[in-house]
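Participant: Dropping the structures in below, format is structure tokens.
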Structure I
Amino acid sequence: MAIDRHSIVDEIADRLLDRILSGAIKGGSALPPETEIAAEMNASRLTVREAIKVLKAHNIVQVRRGIGTFANLPEQWTSLDAIIRGVARGIGAEEIPLRLLEARQMVETGAAELAATRHRAAHITAMQESIDLMVARRDLEDVAAFTTADIAFHDAVLTASGNPFIPALLNSLAPLLYSTRRETSEIPQIRDHAIEHHRRILAAIKSGDAELSRRAMTEHLAQTFDDYEHYLAVSPASDLPSGD
């Protein structure tokens, strides 16, 4: 049976990433020599070298010619999959809600602005249905369903932007987005804030006012940041822009 060499390369790269994620190889520290890795993993040196190239392509490691290969810190990585795996292990977990909010602000405020002039009736209906479901699930204390409806509202705004690249930018973050919003939705006051702000965003988009829609989304995400800080004891490194 033929051996898929790419699979072996990926497997070795994955095992090396696991060592970095576990702390066995710390950020800034050198990886073992290629010959040592090859012997331990029962692979050729060439295969190990290709696996290291995979990690280097995602900035997980850096190769210093004549010195060795060193692990980069997680904040330098460009692989979303590696970052998510790091978060799952608690690497930088305390910073994740804020970092996600920053990413959402950059994407979703622009999406709301575009949605004001590009939305169709079906988008407005989807947003309203999501709000109605949030209200119903808030009263039933069904946090999981509330979170799903919350995310559906934002997905509708992204889709209403009329730009297919915008939803794709956040879709890859779906697991993290759900887990952080599930956490905030446990707080009754935060659920109320979400409903109130979603109504404002919907009204702004329906009005066709692009600037008002951007501002409504900015204010919503700023409120979400404040809620993290007030109710979940997040200690941010920096504040989100107010949008003023």
Structure II
Amino acid sequence: MTLMRGIQTALKAVYPARCLTCGSVVDSDFGLCGTCWRDTAFIGGTVCDGCGVPLPGDAQGDDLHCDECLRSPRPWSRGRAAMLYKDTGRKLVLALKHGDRQEIAHPASLWMAEAVRDIVDPDTIIVPIPLHWMRMVSRRYNQSALLARALGKQLKLETCLDLLLRPKRTQSLDGKTREDRFSLLQDAITVNPKHADLIAGRPVLLVDDVMTSGATLEAATRVMQQADVGKVQTVVLARVAKDT
């Protein structure tokens, strides 16, 4: 044990822990420096029960919804987000999604676990939003699956990484209108038939990296509801919100 601690101390001296976003030296692995932590818009307090965006005031209880969710009610029962998609939050999502920074999934799962710990049931199964195989080949990994696997470990819940399939290749949703997003995702996601029995009647926690309009999460929710799952809840690392 003493030898192991000595080796770890030596490694830290040669390879000190670095901030996940700016690279500054920090006290522990998978951490943020003070400046980046300050610039991370973590979500807490009163939130929309549909998408997790923060709401003004200190009201407590369920059925609190933002204007967007009131205009377009979500098909899932409850949704949460760990942070807002801006500043450090945006950098973290882009680094995980496009920068091959797969190590971000570990700390991200800690933040996401805190966001959903009070709404998940013990028999909940965690399911990531899928990638089309061609995008998987080019990116080499599914960032949502990385988050789902890590989140399952944090919450000690069952995870099925290939429960959903994406047989239809769609254009990138970046920059698309809400209507375009929903149109492009029509029939783009299906339930893997070999796992249909696994989710019958069970609550599901859908995992994605970022939520903008909610079109992807909605498409996935609807196909699972057709497969007779229990309630569907969602969690994302970051939520795009207006006036942020």
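Participant: State the single structure among I, II that was used to calculate Rg and Dmax of the Cα atoms in Å, giving 22.1, 66.
Facilitator: Of the structures listed, the value fits I.
Participant: Hey, distance in nm of label points 7 Å out along Cα→Cβ at positions 186 and 218 derived from one of I, II reads 3.3; which structure?
Facilitator: Going through each structure in turn, the value belongs to I.
Participant: When distance in nm of label points 7 Å out along Cα→Cβ at positions 58 and 130 is compared over structures I, II, which one is greatest?
Facilitator: If we compare distance in nm of label points 7 Å out along Cα→Cβ at positions 58 and 130 over I, II, the biggest value is for II.
Participant: Taking FRET efficiency 1/(1 + (r/R0)^6) of positions 66 and 178 (r between Cβ atoms, R0 = 41 Å, to 0.05) as the criterion, which structure among I, II has the greatest value?
Facilitator: Once FRET efficiency 1/(1 + (r/R0)^6) of positions 66 and 178 (r between Cβ atoms, R0 = 41 Å, to 0.05) is tallied for I, II, the winner is II.
Participant: In addition: Given -22500 as the derived value for helix-only ellipticity at 222 nm (-39500 (n - 2.57) for each DSSP H run of 4 or more, over all residues; to 500), which of the supplied structures I, II does it correspond to?
Facilitator: Here the read-out was taken from I.
A short reminder: the numbers here are calculations on the coordinates, not readings from a lab. Bear in mind the structure is a predicted one, so any value in this text is a computation, not a measurement. Cβ atoms are built from the backbone, for glycine too; each structure is taken alone.
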